[in-house]
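> Right after this note come the structures.
Just so it is clear, none of the values below were taken in a lab; they were calculated from the coordinates. What you see is a predicted model, and the numbers here were worked out from it, not measured in a lab. Cβ atoms are built from the backbone, for glycine too; each structure is taken alone.
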Structure 1
Amino acid sequence: MLPESSPFTPDQRKSLDSLLTGFDALQRGWLSGFLASGAMAVVPAAAPVSAGKLTVLYGTESGNSEELADRTVKAAKKKGFKAVMKNMSDIAPADLAKSENLLVIVSTWGDGEAPETAVSFHKAFMEDDVKLAGVKFSVCGLGDTSYEQFCEIGKQFDARLEKLGGERVAPRVDCDVDYEDSYVEWFGTAMNALAPAAPAVLEAPTFSASVSGVEYGKKNPFPSEVADNVLLNGEGSAKETIHVELSLEGSGLQYEPGDALAVLPTNCHSMVKDVIGAAKLTGTEEVEVKGLGKKLLADALREDFDITALSKAVLKKLATVTSSAKLEAFLADDAKDQLKEYIDGREIVDALIDFAPDGLPADALAGIFRKLPIRLYSIASSPLAHPDEVHLTVATVRYDTHGRSRKGVCSTYLTDVAKVGESVPVFVQPNKNFRLPADGNTPIIMVGPGTGVAPFRSFVEHRAALGSEGKTWLFFGDQRYTYDFLYQLEWQDFLKDGALTKLDLAFSRDQPEKVYVQDKMIEKGAELYAWLEEGAHFYVCGDASRMAADVHEALISVVENYGAKSREEAEEYVESLKKTKRYQRDVY
């Protein structure tokens, strides 16, 4: 890593190289800052020379892009930039023309969608003819390689910025769910291109808390003890929904209603066994795990690797360690439809059986996996109602495809493994884009079918604990009233004591025709619109693939019909609710 021209002897270079190559990008960045600050203590440094103006534009779904934007701004200021961060929800495309330097950090939600808070900006940016000549830019995209349209929004921003006349000063970087090293590398490259005079030092990731000298957060999740784990559905239900209560005592972790809890699961024994068997291995082999050194294969498969999610990225890695002509054919440019059909409903173990029938060496097997990603769950409790606790509402995923039984990694970990007394690694993921109104007198309307009801339990508990007097209205739905009315007794108690003003229910399977929450919204449209005109905030949580879109359409229809507006005017009304933070969604 050290050039021969560096002021060290050959033996010193060799020793330093052996150390530095063992550090990851964050550790090297920290060491750089530490040494720089030590030098400054000996030799007074001149005030940083102004490096110009820098806009850090971010679009976020779960908060990661916002966190990285904040770190970027802080480090850029130390380098001499007059840096500001801008949420895509708070800026217009024309504003970018005023930027000297522009760094974009944007996530891709789902399979190629813009993050919730960036939908309007993204649409306008792709359509508006903004002149960006002279604007220097670089893009960092966040995404998930398990989706076909990996980092698609980042790619679109990168191409559009160039098309509008911007000057790309550092290549776009596409980050998977384990984004830290890729981000640090991108930041360093971009900073060197924009102002190479002085190194900038990144701060460690946020979302941590310190208690008695121990910091808990992303880098060091808190081992939370399970206080309760109960099934919410009645006997006879087609669903398996659990309520999990976790202790935060001694963690220092804090949360607000609307935040999410990150859970770090482990893969179940049967999944690990199947993968080891498909690879024709024993599990006692040693493999290298990034940042952790050597581990037994079985332990690494259980604790560190994503061994289930099949994607094109995984198949490409698998192709490099096999001689499967069939796999190469699937990966050809003209076989996209066949590849998509193959991946649908299958897992990595299926690909090992199909394309590596003779097995794989342990190191080759480990090389096809990415890091086991965290799972985020909307928090279902108020910290005022449950001090030192956090509650989750989790739908357990189990199904059969292609002749094999499948199950969700984290949902079944929480259901089958996280029994009372066990520890679950967690940290809090703030969600500033899903918040109660600051004024407790403001009415709120909440639409949360199924497990989407979780944050609204938190909302109502919190308002009850504060003694807020604002009206509250919940639309809840599921399959059957008898089996699937989640938190039924609690909602009835909240109605009695006035913490919940109205409750409308939609149980889809209790009558011949399907009835959903959006149907109830239409049915109560006149009153719903009246609440909006009173200043009510409107919230949606739950399934994004259909429910959220149907609820959005129902909301436009209500505004159109009961506000005496044209379709276009109704759409503008709803869009204004979004821009003023009165329409917020937490969908997945």
Structure 2
Amino acid sequence: MHPCRYYSILVILLITIACSAVAAASQSVRQADRSSAGMISAAHPLATDAGVAILELGGNAADAAVATGFAIAVVEPTMNSIGGRNQILVRTPDGEFYGIDGTTQAPWDYDYDTAPQASYGYPVIGVPGALAGLLKLHEEHGSLPLTTLMASAIDLAQNGFRVLPRDADRQASGFPQAREFPGTIDAYYKGSGNGYRAGELLVQADYAKTLSLIASEGREVFYEGQIAEKMATDLADHGSAVTLEAFNEYVAEDSRIVRGSYRGYDLVGMGIPAAGVLSIQALQIMEKFEPSSMSEAEWFAVTGQALSLASRELRVLGTDTAAARATSKDWATELARQVAVPNTPRSTIGGSLLPPLQDRGDLFGGHTTHLSTADENGMFVSLTQTLGPTMGSKVVTPGLGFLYASTLGGYLGRMEPGERARSNICPFMVLKDGEVILVLGAAGGGMIPPAIVHAITRVIDFGMSLPQALAEPRVAGARGGGYSAETSPGIGWTLAELEEMRGLGIEVTETPRSGAFGRVHGIQFEPATRTWIGAADPDWEGTARGPAMVRTRGR
């Protein structure tokens, strides 16, 4: 047997044994960690463990992100899957940035005017992109075999994992629609309609077979081979616009990198269909104001208005010229003139400043999952993956085991032939003097950019560590105008702070909803000490952890 082949089999065996032991044990939660050898932060403990195992084998941050991305697609199935979409931002050790667009897409012969309209089911399914995005990341930046990187995900699907409380709740909330689709009932409702309760073992044998085929045969089996044929047949039988030809034509594309700056820090995100422009523009508007001269409540009002102005701009972006204007300092100066600063003659702060919580159509305050990875050699990856709403389309093709995202049928508005789904997905990085100091992104639909901006301003403007910043309260728009202020126990605004906001003329409503204000999973890097600090959002069930050791491999 060739030595490399022997090595791969041994590695897969070790990972499988380790993951089985972790899945069988109770899941401990470590939401902040420090390491001198890299870091993983993800929205589920078992996904974090999968990435850490790869770093400990000597894999790089791209390898770890691929392993974590496949694992999270198994263990957080209501939020994402290989049938969904992703956006990936990579910073290589030599300082270069690359973006990968794995967004779901309308077929090239799609006709919005004649296509069935729906809020879920087969009409909303577009061409999946998440798998292509993960495989492009591996092909262009990875170093370990794909079989090694997918071993954790396959094991978790084949041998099962204990369902966390919030995912159990989301599966239960999706049942009234999901029950219409036999493949979904078989995969996520014990084949009978009874959902999995928190702590019960969810085994996904069909999903494991699908992942095993991909691990051994690669991209072709999903987009051209037997998996593609099975998907296309099922979709055609149920009136979907997605054909086998549409699968064949799909390609994960290079994303356009967008840049800005904030108080001497460099900002790096991704252009449309991602929302990097929104976060950059909001921060550049905020740069025109000085937080040290304001109370936290006053600064919160400025931040909310900057996000509102940037959200308005994002809706009309469609060209490189428009994007360039949106990230320009001159345009930020113009927009800043529209901000009503508290304690000035025009200080009544009302209006719908951010996307209202009640309008996002999700029981738990927004969908999607995010993960961040870093290795000791200076590679960083920020990866956001989603299905759209909770459980996406609610459809699983019988025998394949994974959910498809919502894209077409009016879910995202009018979609043109070949168009990729726009979203608030926002993988993001912040640099100082050429060193990456923050790698982050978020889940939560319309709350993604606000959560990112809140974290960045608290680190840069208030000198907090990333774990401290994520424990601070956030805001959203409220139905009918004004703000919804986070008042979840332990991490919400205090009564005194709320009263101060009201005293400043800010319309504010208390909202004690868990997970409703965006969920950030990120990494902070301290160049002086060469230390990585991982932070998982305290309002979710994820973890952050660095490797205990890194095995040196000859490369």
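> Given a value of 26.1 for mean count of other Cβ atoms within 10 Å over residues 135-142, calculated from one of 1, 2, which structure does it belong to?
1
> 25 is what came out when relative contact order in percent (Cα under 8 Å, 6 or more apart) was calculated for one structure; which of 1, 2 is it?
Answer for the origin of the read-out: 2.
> A further question on this structure: Assign the value 4, 20, 31, 27, 15, 4, 0, 0, calculated as P(r) over Cα pairs in 10 Å bins from 0, in percent, to the correct structure from 1, 2.
Details: 1: 3, 14, 23, 26, 21, 9, 2, 1, 0; 2: 4, 20, 31, 27, 15, 4, 0, 0.
Comparing all candidates, it corresponds to 2.
> Thinking of 1, 2, which structure, once distance in nm of label points 7 Å out along Cα→Cβ at positions 95 and 487 is computed, gives back 3.4?
It traces back to 1.
> Comparing FRET efficiency 1/(1 + (r/R0)^6) of positions 71 and 391 (r between Cβ atoms, R0 = 35 Å, to 0.05) across 1, 2, which structure shows the greatest value?
The maximum falls on structure 2.
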